[in-house]
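Structures incoming, each one as structure tokens.
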Structure I
Amino acid sequence: MKLYNKVERILTELHALGIDDDAPLSVDDLTPFDQYHYYGTEAVDHAAAAIGIDAQARVLEVGSGIGGPARYLASSTGCHVTALELQFDLNETAMHLTQRCALADSVAHVCGDVLDGGQNGGQFDALVSFLCFLHIPDREALFARCFNALKPGGRLYVEDFAKHTEPSAEEWVLLKDKILCPYLPTPTGYEDQLRAAGFEDVVAEDVSAAWASFTRERHDAWNARRERNLDLHGAEITDGMEDFYKTAADLSASGVLGGLRICARRP
């Protein structure tokens, strides 16, 4: 997926600000570039408040990308985050950036697959995931792993896609090939799957309209800086990101891609 490709582009953005490869960083230096999900740190703040993440919490983030949410969550709340990321280059970049932010004691990066169950054992107070579960069609296995990773009373917070209208054949191709989203549950179906896994107090907030606005504004903002992006990143990255942003915006505008913010609890 273009969003997860050429992850070294964040270093190019930092160079443009006059920041060398090994220079110390702050979390604020990175937040314009390391939040791959919608609404950036605002969404992370919402997650922390929604499930009560504080300095005593041990948190598992599934699909942590280059570490943006994990670093921000650790620095803003004082919690400890285990950041689980499947893609090797994303995880390597995340570790490097976390070290430069002097947060290695607060954020532990792990390259692995949540479906392997390596992070299970009921050790976490909270589990968060931002626009990652859309890539994982085996929801029965996924939610079982999430349930088992949490302590009794542990809380789950997920931001994910849901289906409001049935995609056409052409839209399914875009979902699978460009968004890497092979499966879309309905909002009600999503809640039912979590309850079937044993979760209680399942609440899903529909944020489809806000996410449709975000994706359109993100696409327009990228295009407005096209010449700057070409100069900085080159045509492959600039055109690839434009295509990805347009696809997400079009699928959201059509009503195919709905958005959910989901909270649940392990009893």
Structure II
Amino acid sequence: MKVSGFTFIRNAIKYDYPVVEAITSILPLCDEFIVALGNSEDNTKQLIEGINSPKIKIIDTVWDERLRAGGQVLAVETDKAMAAVSGESDWRFYLQADECIHEKYLPAIKEAMLKWKADKNVDGLVFNYLHFYGSYDYIGDSRKWYRKEIRIIRNDKSIRSYKDAQGFRKNGEKLAVKPVDAFVYHYGWVKPPKFQQAKQENFNRLWHDEEWIEKNVPRTNEFDYSQIDSLASFTGSHPVTMQDRIRKKNWNFSFDPTQKKQSLKLKILHYIEKTTGWRLGEYRNYKIIR
């Protein structure tokens, strides 16, 4: 079995993306790793090269920032990385630059890829998610956070990135997937406040024009993490690739998980989900096959 990892990135240092941690978290499972490196204003290329692995292949790209509808440029960059994957690979393992896999899940992921390798009815594998917010001690637990997404897909050229690169489609249709007993650790909302604010101002430009940014993104030096509806305490361990970054964190954030800033309707839906595991009206960009 051959596995190709892939991702895209631009300005990783400027906006404090843990892309090195993301790549190295799944590198043991990969025979190669493709990085679509966008036109950066910092030393992102040297950062990636510093991983010093013969598995890594960097392809230089230029982002078309005119593709603002639905964050389309992110899907285009994802497709560029996928196109560079070896034709000999069976699976393509996708992580975004702020996502990591805990090493404890690597055996289960490998087992799932081996198990479904020969079953062409299986287009990919869907993962559970943990969304960290504010600090490494809290996770989002409200309906605003997606609970699952596809991160491993078959090496089939008809599978393309969908919308803003969160998921995938095959000839425009949802993928048929199997669940894997593993979590993606999403760190996109854990940065020093000044970096988070800079990211918000820049990232929203991939969806909206300057007039929208001026009206909807507060002009401030630091992002205000306190404006969140619901969080839960995280008591587990983080991936080993993230440990050094976490030790160096230099900001504080605290939140009372018992306080829910939600309407009565949302509180009821939250209670139903926590007690039954059922999320009413949940959107799924995939079809789970049993």
Structure III
Amino acid sequence: MSFQRASVIVSTYNRPDALERVLLDLDRQTVEGFEVVVADDGSSDETRRTIDEVRGQVQYPLRHTWQEDHGFRAARARNLAVGKASGDYLIFLDGDCLPRPDFLEGHRWLAERGRWVRGNRVNLTEEFTERVLSEELPVADWPLWRWVLARLRGEAVRTTPLLRLRTQALRKSNPRKWRGARSCNFGCWRDDFMRVDGYDDAYTGWGREDSDLAIRLINAGVYRKDGRYVVPVLHLWHPSEDRSAWDENDALLNEVLESGAARARLGISQHLSHV
């Protein structure tokens, strides 16, 4: 069962050059009938100006939610964005991950009731990322052979995610596997997201909010579907995140694993009357 309308939730924080490329690549999708909501975790006005400029260039509805910068609060930012979204299916994408033209078509093909989808990515090197942005290289359109050359030149860490395998076989072989789920490329039905009360705002600082959502969906009876070789994205290089909150967030995650909880401690419901 495919979705009627997708809402693409694009997370960002003070990286307008990468965000602009993501938003423009979303305008070149092979399917229509979607909207984009930028989940802004406290960026400066430059990001807002970029979104305003891009809004006049794209065909899809483009919205922007923003919260004050009080450190890494991606879970809360995404909840705020979903509160502004209208689609029956949610696709989470990071603002430094370039979608290929068939990205939404692939997610439409993968969407299935009772399942969430984990996509994958190709990591680009620092030097190559600078070239992609400064020279406006159309890498989302590159065929596989050009990516093989990029791999040989050391510009991409790997290229196997770009292979295409349009089969539903084995995509449900690890239904309870939560490891590896990342909101840089993640799809789920809106009603399933709401059933578990969305992301958990209790996660502040980098790490574990993605795994928490996947685990709670599984606890609610919504299981993993593998999106590899269908919906890869191109991940632009960025410096490593501050991981000082990892241990605290990991403790929160272990509580969910032990309790079997399905609903978030501080979920999207607390924001719905304010968005």
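Tabulated results
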| read-out | value |
| --- | --- |
| Origin of the derived value 2.1 (distance in nm of label points 7 Å out along Cα→Cβ at positions 136 and 192; candidates I, II, III) | I |
| Origin of the value -9500, where helix-only ellipticity at 222 nm (-39500 (n - 2.57) for each DSSP H run of 4 or more, over all residues; to 500) was derived from one of I, II, III | III |
| Of the structures I, II, III, the one that 163 was derived from, the read-out being volume of the Cα convex hull per residue in Å³, for residues 16-143 alone | II |
| Mean count of other Cβ atoms within 10 Å over residues 128-135 derived as 19.9 - corresponding label from I, II, III | II |
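Every number here is computed from the coordinates shown, using simple stated rules; none is lab data. What you are looking at is a predicted structure, and each value in this text was computed from that prediction instead of being measured. Cβ atoms are built from the backbone, for glycine too; each structure is taken alone.
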